[in-house]
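Quick note: the coordinates plus some simple rules give every number you see, no bench work behind them. Quick caveat, the model's predicted, so the values are computed rather than measured. Cβ atoms are built from the backbone, for glycine too; each structure is taken alone.
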Structure I
Amino acid sequence: MIQRIVTELGPWAWWVLGIVLLILEVLMPGVFLVWIGVAAIITGALSLLLWEAGFWTWHVQWLVFAALSLVSLFIGRRIVSARLASDQPHLNQRGQSLVGRTATLEQPLTEGRGRIRLDDTMWSVQGPDLPVGTRVRVTASNGRDLTVEPL
């Protein structure tokens, strides 16, 4: 049945496959099927040009489609990843967004541990022993603790 449909459609079978894949991408977005759909449409365009050529068998068409799918996926991934770069890379990493800020020690740094207040939050800090009231700069964040150094 599928062979009969492909035979009757000829080179247009690739166009139909490409359009079906693009429609599926709209219904189930994931930015994946669009690149395979593009590869199918390009294979369809080549099929329109080469349909009568003796070497353009279904084996060659599938190999071309597979190669174009890989190439279009690679190019598409580069395009999408370039557009997804954030202008706020530490948006959901609050500790990392605090690096470079300055604060005053609320509790002394003894045995390498103390506390500071940044905005409305008390943070555990690590660093050299320092007395209360010392101005410090946050140099790193390792999860729940901040690393500080005196100014």
Structure II
Amino acid sequence: MKEKIAIVLGSKTDYQELKDGIALLEKLSIDYRLEIISAHRNPEKLRKFCKDIEDHGVKVVVACAGCAAALPGFIASYVNIPVIGVALKGGILDGLDALFSIVSTPKGIGLVSSGVGKSAFINALIFSLEILSLRDKKYFSKLIMLKKKFK
């Protein structure tokens, strides 16, 4: 597998909110792996995914979830690579509940959040490229191109 970024969604319906960010990756020819795995509905599948991704070359995970938003913390508890949590709109507090869940992960779990919604997802992708460009300079030019789109 050559994908260095794994994007994990908790539900198929999350794709609609994130499709613009995914289109940016495709336009810049950035390889990624997209998985839809619910932490609540299929924890065993998610556990298996977490155990395998580092062996397959993934270097950064962007985990997107709404409501209780267990997905980013679940993944971060299993892996030893950067995990960026993105809270999605919806739920009782329109995404704030998800954000609070992500940023309230217990100590000992390396997890950051880029915020709520579409902009937060794009910022998570930018941060992923910043991480990847530290070791692989081919990502640096793509990072610069992506950042220029928002200036």
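Using distance in nm of label points 7 Å out along Cα→Cβ at positions 34 and 106 as the calculated read-out, with 4.6 as its value, let me know the right label among I, II. Could the numbers behind the result be given before it?
Working: I: 4.6; II: 3.4.
Clearly, the read-out refers to I.
Comparing Cα Rg over 2.2 N^0.38 Å, for residues 66-137 alone across I, II, which is largest? Don't skip to the answer; put the middle values down first.
Values: I: 1.93; II: 1.11.
Going through I, II one by one, Cα Rg over 2.2 N^0.38 Å, for residues 66-137 alone peaks for structure I.
For which of the structures I, II does the calculation of mean count of other Cβ atoms within 10 Å over residues 58-65 return 14.4?
On the way: I: 14.4; II: 25.0.
Corresponding structure: I.
Once relative contact order in percent (Cα under 8 Å, 6 or more apart) is calculated for all of I, II, which comes out largest?
Details: I: 14; II: 22.
Once relative contact order in percent (Cα under 8 Å, 6 or more apart) is tallied for I, II, the winner is II.
FRET efficiency 1/(1 + (r/R0)^6) of positions 26 and 130 (r between Cβ atoms, R0 = 35 Å, to 0.05) computed as 0.95: which structure among I, II? Working shown, then result.
Values: I: 0.05; II: 0.95.
That value comes from structure II.
Given that Cα extents along the principal axes in Å, derived from a single structure, equals 86, 28, 23, which label among I, II identifies that structure? Don't skip to the end; give the middle numbers.
On the way: I: 86, 28, 23; II: 38, 34, 28.
Going label by label, the one that fits is I.
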